[in-house]
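Every read-out reported here was derived from the displayed coordinates using simple, explicitly stated rules and does not represent laboratory data. Predicted model only: the values in this text are computed from it and were never measured. Cβ atoms are built from the backbone, for glycine too; each structure is taken alone.
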Structure P
Amino acid sequence: MHSLRNRLGFLPTLAFAILVSACVYDFQPDIMGQSGYVAVEGDILIGEQCSFSAHLSTRLDLEGSRDTSLICSFRVESSDGAVFPCQDGIVDLTSASLALEYRLVVNVSKPFSRTYVSSWAPVQFSPPIDSLSWSVNDDGARMWVNVSTRSDSETGYYRWTASETWEYHPTYGVTHFFALAGTEYRGRVFKNDAIVEFEEGDNTYYCWDSAQRSDIMIGSTEGLSEDRLVNFGIYSFDNADIKVSHIYSVELSQFRLTEEAYRYWSTLKDNTTNVGGLFSPEPAEMRGNLVNIDDPDELVLGYISVTTVARERLYVDNYVTRFSRWRGPSYGFKNLFPEEYREYYGWQYRPAWYSESVEKWVWLPKECVDCRAFGGTKNRPSWWINQDK
């Protein structure tokens with residue numbers, strides 16, 4: 001997942017404190033030439049468990065790392081006087097009424113003492129996702145993930161977040177691994193260096209990785225005859241992306257926005273696209289719906305929506321799409337003597353297969369045979385579509 005950090009101008013850092021239950025999503029823009037704004041991230045999701053974060057914005061043109069964290073507490077209040085505190089990083093709104101209005105209260109204790117509140121807002125009801133689908137451009141260069149949804153309203157404003165998981169493979173599958181002396185494997189401890197055969201189910205060929213997309217994904221039916229989106233493209237992949245090299249899955253979360261919230265996210269998206277241009281929005285134009293109760297003129301960044309969530313999962317199998325052109329590396333073949341094994345292992349080479357013709361093991365760079373070299377793990381999700389790897 002590519003980062004937006006180096007493409008933004010005049011924007012706040014909206015970093016995470018906690019990742020819990022799809023309420024807070026990884027989006028970390030910075031401000032060019034400005035710093036010190038309070039930025040709050042999260043949404044009041046009725047029927048969910050939520051978390052929120054607050055940071056000080058930073059400047060892209062300042063070198064070195066800076067502590068931008070705030071020590072603060074959060075709570076959600078309802079219009080009937082109920083209070084939903086943040087406990088262990090979670091605000092539990094699973095039993096919150098859909099008929100009330102809500103707001104977020106943020107109490108900052110360090111490095112200063114301030115209280116921020118979001119505006120009272122009724123619950124926006126997110127309609128179900130009718131379908132998720134994929135499509136490939138005519139030139140075969142990009143694949144799109146598309147959403148279809150509809151409601152009985154005249155106009156709908158929507159935002160989506162995407163939690164991605166993908167299965168991928170290295171170039172070569174191998175049946176053996178190199179065990180250093182003292183290595184323990186399935187109850188065996190090897191006294192000497194050895195090339196050992198994997199037990200059934202153990203391999204370095206199948207890996208899984210995951211990420212939260214940082215794209216700002218919004219859409220509306222403004223100007224249409226009905227509140228209906230059909231195969232609306234929300235993000236896309238290049239055909240060289242490892243994510244779609246084998247099996248890709250996304251859980252899409254859909255949020256219904258007010259028109260004001262939609263305008264905020266639209267401005268934010270425009271600003272990430274038009275980096276540092278002559279007509280880029282000034283920070284004041286990024287004002288959301290949070291205020292300092294003692295200083296209403298203070299610019300506070302972030303928009304807290306009150307909404308329900310609709311979710312849907314999509315699987316995309318490259319065996320079906322034939323879209324991917326991603327290829328792992330295949331170079332650096334070495335026919336090694338046993339006395340060379342340890343040295344090349346330290347150079348990140350791994351045994352690939354035994355060559356009968358030269359009576360030696362062929363070794364390759366780790367990224368050619370070990371899927372973990374690309375950052376993923378062997379931890380297959382319990383809900384994954386195929387459980388036989």
Structure Q
Amino acid sequence: MKLPLAPGATIGILGAGQLGRMSAMSAARLGYRTHVFSPEADGPGNQVATVSTTADYEDTAALARFAAAVDAVTLEFENVPHASLVALAGQVPCRPGPQVLAACQDRAVEKRALAEAGVPVGAWALIESAADLAPALAVTGLPAVLKTTRLGYDGRGQALVATLAEAEAAFAALAPHPLVAEAFIPFVAEVSAIVARGADGAVVSFDAIENRHRNHILDLSYAPARIPIGAARGARAHAEAMAHRLELVGVLAVEFFLLADGRLLGNEMAPRPHNSGHWTMDACAVSQFDLHIRAVAGLPLPLPGRHADAVMRNLVGAEGMALVAAMAALPEVALHLYGKAEARPGRKMGHVTRRFPLGSLAFLPDTATVAGL
């Protein structure tokens with residue numbers, strides 16, 4: 001693979017969701033074609049890609065044709081089968097590579113990788129059988145959170161337990177096994193940091209972000225995070241260390257819990273653009289999607305200067321879509337819809353970002369920052 005990719009080259013994207021859509025739009029602005037591969041025939045990414053392949057991620061013949069048709073491959077979510085990315089990596093450069101995907105697909109492997117990069121994590125234990133429950137809870141204490149090691153997102157695949165009996169019921173209900181038990185963390189804020197690492201090893205990162213969830217789904221993101229400056233710098237430093245540890249090429253998001261004493265505990269990471277980074281599309285010189293495509297294509301990574309403070313809100317389900325007309329009328333609000341036809345409960349239909357003058361967000365009460373959002 002000759003770097004950087006020449007204009008007109010084709011970047012393959014595994015996944016046709018909204019992250020693939022916005023990545024494809026950034027690729028188009030940089031003169032690249034995109035080829036989306038997904039079992040979904042009319043996903044948000046399909047609607048804007050140059051070419052689409054509709055096939056199962058384990059269809060080896062379709063994957064081979066896809067590899068032959070693209071100049072590099074990236075992904076928009078981490079639930080692509082690891083074996084499929086390994087197969088593709090033998091035919092075309094994949095960014096991020098299979099080693100990154102392996103670290104982010106399994107919560108147990110993920111926690112070990114975070115610790116190896118120097119990122120503190122809360123107490124946790126692996127649960128492979130019901131017999132492991134009591135010893136695991138002795139490590140984490142109660143209450144604890146039981147989570148599937150694979151395939152969980154937006155609150156799926158996890159349960160809060162306060163007793164051994166509740167843990168036994170959760171173990172029977174959650175799948176797939178094994179599970180991890182995590183100590184319940186009394187955090188004061190949820191924080192994320194997004195970093196991009198190029199093929200040459202250069203790293204840049206965005207300001208740390210403060211996140212709030214509703215029904216286990218990200219509701220609001222505040223940029224910059226309204227947290228002590230030391231914690232904000234620490235989140236970025238941890239994310240950058242993790243990108244180097246994984247030898248990532250692309251974008252990585254790392255989520256943290258901020259404790260009352262100012263310490264950060266690593267929670268999860270995602271090797272692709274992240275929901276909490278959507279504000280970068282409207283408040284930065286280059287967005288997380290721009291940096292992701294630049295890294296995949298081998299282009300230089302500019303510093304993502306922020307020219308405004310911002311609050312991002314997800315538009316979820318019918319409730320979120322009911323706000324669209326009002327949002328579209330506000331000049332300080334940028335509206336992004338994903339092209340999804342059905343507004344199902346819990347489904348992310350789009351997002352809005354409200355911009356504020358630089359430095360003003362820290363001085364506005366929550367009611368002011370959310371007004372109109």
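Structures P, Q were shown, and distance in nm of label points 7 Å out along Cα→Cβ at positions 172 and 236 at 5.0 was computed from Q. Here P(r) over Cα pairs in 5 Å bins from 0, in percent, for residues 132-339 alone was derived from just one of the structures P, Q, and that gives 1, 6, 10, 12, 12, 12, 11, 9, 7, 5, 5, 5, 3, 1, 0; the source is P.
Looking at structures P, Q, which one was P(r) over Cα pairs in 10 Å bins from 0, in percent calculated from, given that it came out as 5, 23, 33, 27, 10, 1?
Only structure Q yields this read-out.
Looking across P, Q, the calculation of helix-only ellipticity at 222 nm (-39500 (n - 2.57) for each DSSP H run of 4 or more, over all residues; to 500) that yields -2000 traces back to P.
With mean count of other Cβ atoms within 10 Å over residues 108-115 derived from the coordinates and found to be 12.2, which of P, Q does the value describe? Source structure for this number: P. Comparing P, Q, where is distance in nm of label points 7 Å out along Cα→Cβ at positions 116 and 260 highest? Max of distance in nm of label points 7 Å out along Cα→Cβ at positions 116 and 260: Q.
Out of P, Q, which structure matches 20 when relative contact order in percent (Cα under 8 Å, 6 or more apart) is calculated? Of the structures listed, the value fits P.
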